[in-house]
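Every number in this text was worked out from the coordinates using simple rules, so none of it is lab data. Here the structure is a predicted model, which means the values were calculated and not measured. Cβ atoms are built from the backbone, for glycine too; each structure is taken alone.
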Structure I
Amino acid sequence: MDHIDLSRYFVEKGCRTGRPRCDEQKLLKVILFSFMEHGISSLREIEKLCRNDIRYMYLLDGMKAPSFATFGNIIRNELTDSIEQIFLDVNTYIFEKDYVDLEHTYIDGTKIEANANRYIWIWKKSCTKNREKVFEKISALIDSMNHEVLGYMGTKLEKREEYAIDYVSGLLELYKQGTMLDESTFVSGCGHRKSIQQKQYQELQGYLERLKTYAHHIEICGEERNSYSKTDHDATFMRIKRDYMGNDQLLPAYNLQTAICDEYIAVVPYASDMECFVPLLEKFNKSYGYYPKYPVADAGYGSYNNYLYCEEHGMEKYMKFTMFKKETTDK
């Protein structure tokens, strides 16, 4: 860390008065060391380590142990680059110093169980199916609104096959204006009878909230995942090698893919093996400016598309295909 310009990771400081600030570069070293050793650490735990652990005292270099609030302020407000950029800069220095061979890259992956609740998850397919059911219910409700209420007023709401959140919000506003509804007059509870306008308006409101919930869940899942954990949005439910119950249970985990050069980790993306090969090497090229000459991987990465990709970018094909052993040993 002493051989890297750390000042560019922090926001530019204006003229400030008051008590002198803590040395941000020392605090960054402490944060990175803590995350390296313990994984994701709580800020209070880092504060405790700075008071009791001689290694953290050495990194602080005579500076008084900061409070957890100081570490939180550094992470939230002072740091400008992501951890990946710091990782890349550290790697660049090490690779130059140790003459690391980036032409030979060894690729493999593993699944690591997340520290998340095993029984609280969101499935993207379930959200998609339920959202389609809500679309049908909204269409039926619009028919009912047009037939029972709006038809007598000379207005009509338009149906669609799929409903965007903004469009449903617009329908609510049009219905409210067309029927002259006032939400302050709405009734609820025993002994009160809701008007048909209030019932339809509140029913459409409920559908709108469900659409927002499903859209939020689908956005968190993204394009490449089918599920995520409610207590750890980065964790995906999958089968891992260590099955505690022996019942093939899905568990929250991370699928890590690593590219190794001379025993140093060069790139770490997330994905499944076969689909990960191209994004991993694209990230390698973006980080270091070229593709490795010899990407070595096991049969989990061997596919026709991956071989074509290697051919197009001047890389040798050092990945077996799935049935390689059977086809070469079976008479």
Structure II
Amino acid sequence: MVIRFRLPVPDPATGATLSDVVGDLVAATAEEIVVDSRHGRVTVPRSTVVATRVVPPRPSRRGAPHRALSVDDLERVMVGAWPPVERAALGRWLLRAAHGFTSRANSALVVGSPDRPVPEALTAVRQWYASRTLSARLAVPMPMGLDLAADPVAAAAIEAGWEPGDRVTVLTAASRTVVGACPSAPPPEAAARIEVGDRLVDDWLAGLRQHRAAPDGPARAVLTGSPEQRFALVRDGAGAVIAVARLGVSDGWGGIGAMWVAPDHRRQGLGRSMLGELARAATDLGCVSLHLQVEDDNDAAHSLYAQAGFTPHHSYAYLSC
């Protein structure tokens, strides 16, 4: 984030009364904001803060913006697009909980160092989730094609009895590419209409519940917890909900999630139409890039997203204990 704050005295060289600091947020209290900048840790008194703004991480490699972030930086960006109800830091690892609603919001994100030996970190993760009556789960990001056992944290977890689970691919795309590849409305033969709004309505949630459990409190907290979100909903000619999808905006990126089309309405272009509408919404909200996540064995979804312009960025795997 970037913080603009008042200087205690004007700068003697320029006369400026304001300054900026850019860094990763460490803590924010009623008294101060702490960030890690390139020059070290900086503490800014709240009483001097003029403005704050969340900005995307700096590119770590060459290429288009949606390809230029590192695996760890993109993983941190994605947290805000599907935010947990509760979070805690374990060094640079992030512990996430949402009363059991979705694996992503109820897993420890393994990025960076936990600031302690890995076996101790794994014990701390188990204790944190046990205190919330949740199963302990790790989300371990890695480059595409890397064997799970080649990751040192995953290898230590497997040796300690953690069970490997589903493998997920993270895809990214330029927002304008997806807009150009996807129609603005369902095809006429689908006899359907699409709606996009910024509020979570009961019909949208009912559509989500046709393919996954969604306890009211936790689901609403996660689905409305991003800085901005948009909800796409498709109805058939009789007004019944036949498809839903969500856009979560955080750190200058748009995250597509909760994509679902009723089985008897698939292969009619509804998923592609929702992608197009949410990509347009992301563009309107200033997002140059999009991300989404899909299980490796979901061939139909991989085909849809490839046609819309998404390409693999990295993968991650869950391990449970």
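When Kirkwood radius over Cα pairs in Å, for residues 29-124 alone is calculated for each of the structures I, II, which structure yields the highest value?
The structure with the largest value is I.
Taking 1.07 as the value of Cα Rg over 2.2 N^0.38 Å derived from one of the structures shown (I, II), identify that structure.
II
When distance in nm of label points 7 Å out along Cα→Cβ at positions 5 and 237 is calculated, the result is 4.9; to which of the structures I, II does this value belong? Present the calculation step by step, with values, prior to reporting the outcome.
On the way: I: 4.9; II: 6.3.
Corresponding structure: I.
For which of I, II does mean count of other Cβ atoms within 10 Å over residues 45-52, calculated from the coordinates, equal 16.9?
I
Taking Cα Rg over 2.2 N^0.38 Å, for residues 109-228 alone as the criterion, which structure among I, II has the greatest value?
Going through I, II one by one, Cα Rg over 2.2 N^0.38 Å, for residues 109-228 alone is largest in II.
So helix-only ellipticity at 222 nm (-39500 (n - 2.57) for each DSSP H run of 4 or more, over all residues; to 500), computed for just one structure, reads -14500; which one of I, II is that? It would help to have the intermediate numbers written out before the result.
On the way: I: -14500; II: -7000.
Answer by label: I.
Which structure, out of I, II, was FRET efficiency 1/(1 + (r/R0)^6) of positions 53 and 133 (r between Cβ atoms, R0 = 41 Å, to 0.05) derived from, given a value of 0.15?
Structure I accounts for this read-out.
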